[in-house]
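Any read-out appearing in this document is the output of simple, stated calculations on the displayed coordinates, not a laboratory observation. Because the structure is predicted, anything quoted here is derived from the model rather than measured. Cβ atoms are built from the backbone, for glycine too; each structure is taken alone.
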Structure I
Amino acid sequence: MWIRSTMAYRFSFAMTLFANFATTAFDFVVILLMFSHVRGLGGFSFAEVAFLYGTSCTAFGLADLALGQVSRLGRRVRDGTVDLLLLRPAPVLAQVAADKFALRRIGRTAQGLIVLIWSLALLDIAWTPAKLLLLPLMVLTGALIFGAVMVAGAAFQFWAQDGAEVVNAFTYGGNTLLQYPPSVFAQDLVRGVVYGVPLAFVNWVPALYVLGRDLPAGLPSWAAFCPPLVAALCWIPAGLAWRVGLRSYRSTGS
């Protein structure tokens, strides 16, 4: 329904899609400006940083397209309109994700994919079957990991009611963090996104394997193939948190 509504005004959709594409592209412009003054960043070349940017941005764009609307749940909890979702014969999570579905967000995915393809053209990678398999796998599983964080954050809003910015620190903030090499950050922070909230498995861990570099936080090389397992492990607590949060919902009391 929301896609049909959007496509009813195609010029408007084209303009908002371009605006979304251009706005997210400014993140990469920052990297371009940075490398206009330096030859490397934390020991990584421009092409390698562009590869990290492309994988992270594409994965986050897919998750944001599918589940970005769940960040609006806090508003529904505050005004009691979650009641309407509970009355409908469809999963509440699916309804929240589809609510005011913003097709324009595909601009972020397209922009990240363009940078990813460009970086692959610049890089001289010794491709193996394992690396070829890992490239699309890291993007898809990265989207699943980001999605799990979004759902867990939405569940948090059943209690916080206005915790969208806290969740954004892990989603949008995590996306920005992963666009740069781990060598430029404090090791405590790197260990936090490896062993705590495992955002490093979105792209740092598999991408460094593809680039032929050491994995962060002392991980063994086989850990590069663990993102699907990490994504599954992330969705288990996220799903449980969602169920507990939904069952704790008590409307507005009015």
Structure II
Amino acid sequence: MKTPVGERFSQFFEKWICQLDDYLQQLLRVSKESLTSEAEEQRALVSKLTAHYKEFYTVKWTAAHEDVLAFYCPVWLSKLENAYSWLTGWKPSMIFRLVESMRRTRVPGPGLTELTEEQLRKIEQLRMKIKLEEEKVEREMERQQVAMADRKMVELVRMATRIRKGELVGQVDGLVEVAIKGILAGLERVMKAADCVRLKTLKGVLDVLNPSQSVDFLAGTCMLQIQLRQWGQRRDSQNGPRLEPHNNALF
């Protein structure tokens, strides 16, 4: 069942994905005309895409402050999208595998075959840095999960199960509410930290690439996201009514 936040974000996400598809068509056109398109046009399109991604996270963070659990159980994603998730979004290290795949691809479409040795060196340095930041976020998520069984939580659980009547019920409920708010605040911090690593990864790669390469790179990321969504929606429709998800979001 969709919560109010889930409902609103679902509507936003559908519009956001449609706009992403429009940008993808522009990227593919500019990529195909890379020999004749101006660098200024390429930069302008890259700027539009980065602003589009920033809008996504701005809206996401605002909604998550109201109901962060909606993003750990996203109703706007297919089960396939949901399966390839990492802390409410795509895993940053995936970007480096995508860059490597685009370097070696021989099928028609956007590619990154012209990367210089200096660019490859900078991307590798970025990859190692991002890996450390991923591990830091994962440790924080592990800390949040383990904290569910700390002494204070165990004492609260025992109190809640023993007290059935009387004035203490209200007191325990108040303590439970405070504890849950602390848990949700921790999950919100983890989500934002993971999102910041995602944004840092995109920016880091784009800073290394020239305008033409940036167009091809963004076309590749958009194609991957949109195609995965289409595959997931098709599979969900073939398998009947969709069950509520229990994992995280892809992008």
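Results, tabulated for the structure shown:
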item: FRET efficiency 1/(1 + (r/R0)^6) of positions 27 and 155 (r between Cβ atoms, R0 = 41 Å, to 0.05) from the coordinates reads 0.90; which among I, II; result: I
item: If Cα extents along the principal axes in Å, for residues 19-114 alone is computed and equals 58, 25, 22, the structure in I, II; result: I
item: At a computed 43 (relative contact order in percent (Cα under 8 Å, 6 or more apart)), which of I, II; result: II
item: For mean count of other Cβ atoms within 10 Å over residues 51-58 computed as 14.4, the structure of I, II it came from; result: II
item: Among I, II, which structure scores highest (criterion: mean count of other Cβ atoms within 10 Å over residues 75-82); result: II
item: For Cα extents along the principal axes in Å computed as 61, 44, 34, the structure of I, II it came from; result: I
item: Structure (I, II) behind the derived value 13.9, 47 of Rg and Dmax of the Cα atoms in Å, for residues 11-66 alone; result: II
item: For -26000 (helix-only ellipticity at 222 nm (-39500 (n - 2.57) for each DSSP H run of 4 or more, over all residues; to 500), calculated) the corresponding structure among I, II; result: II
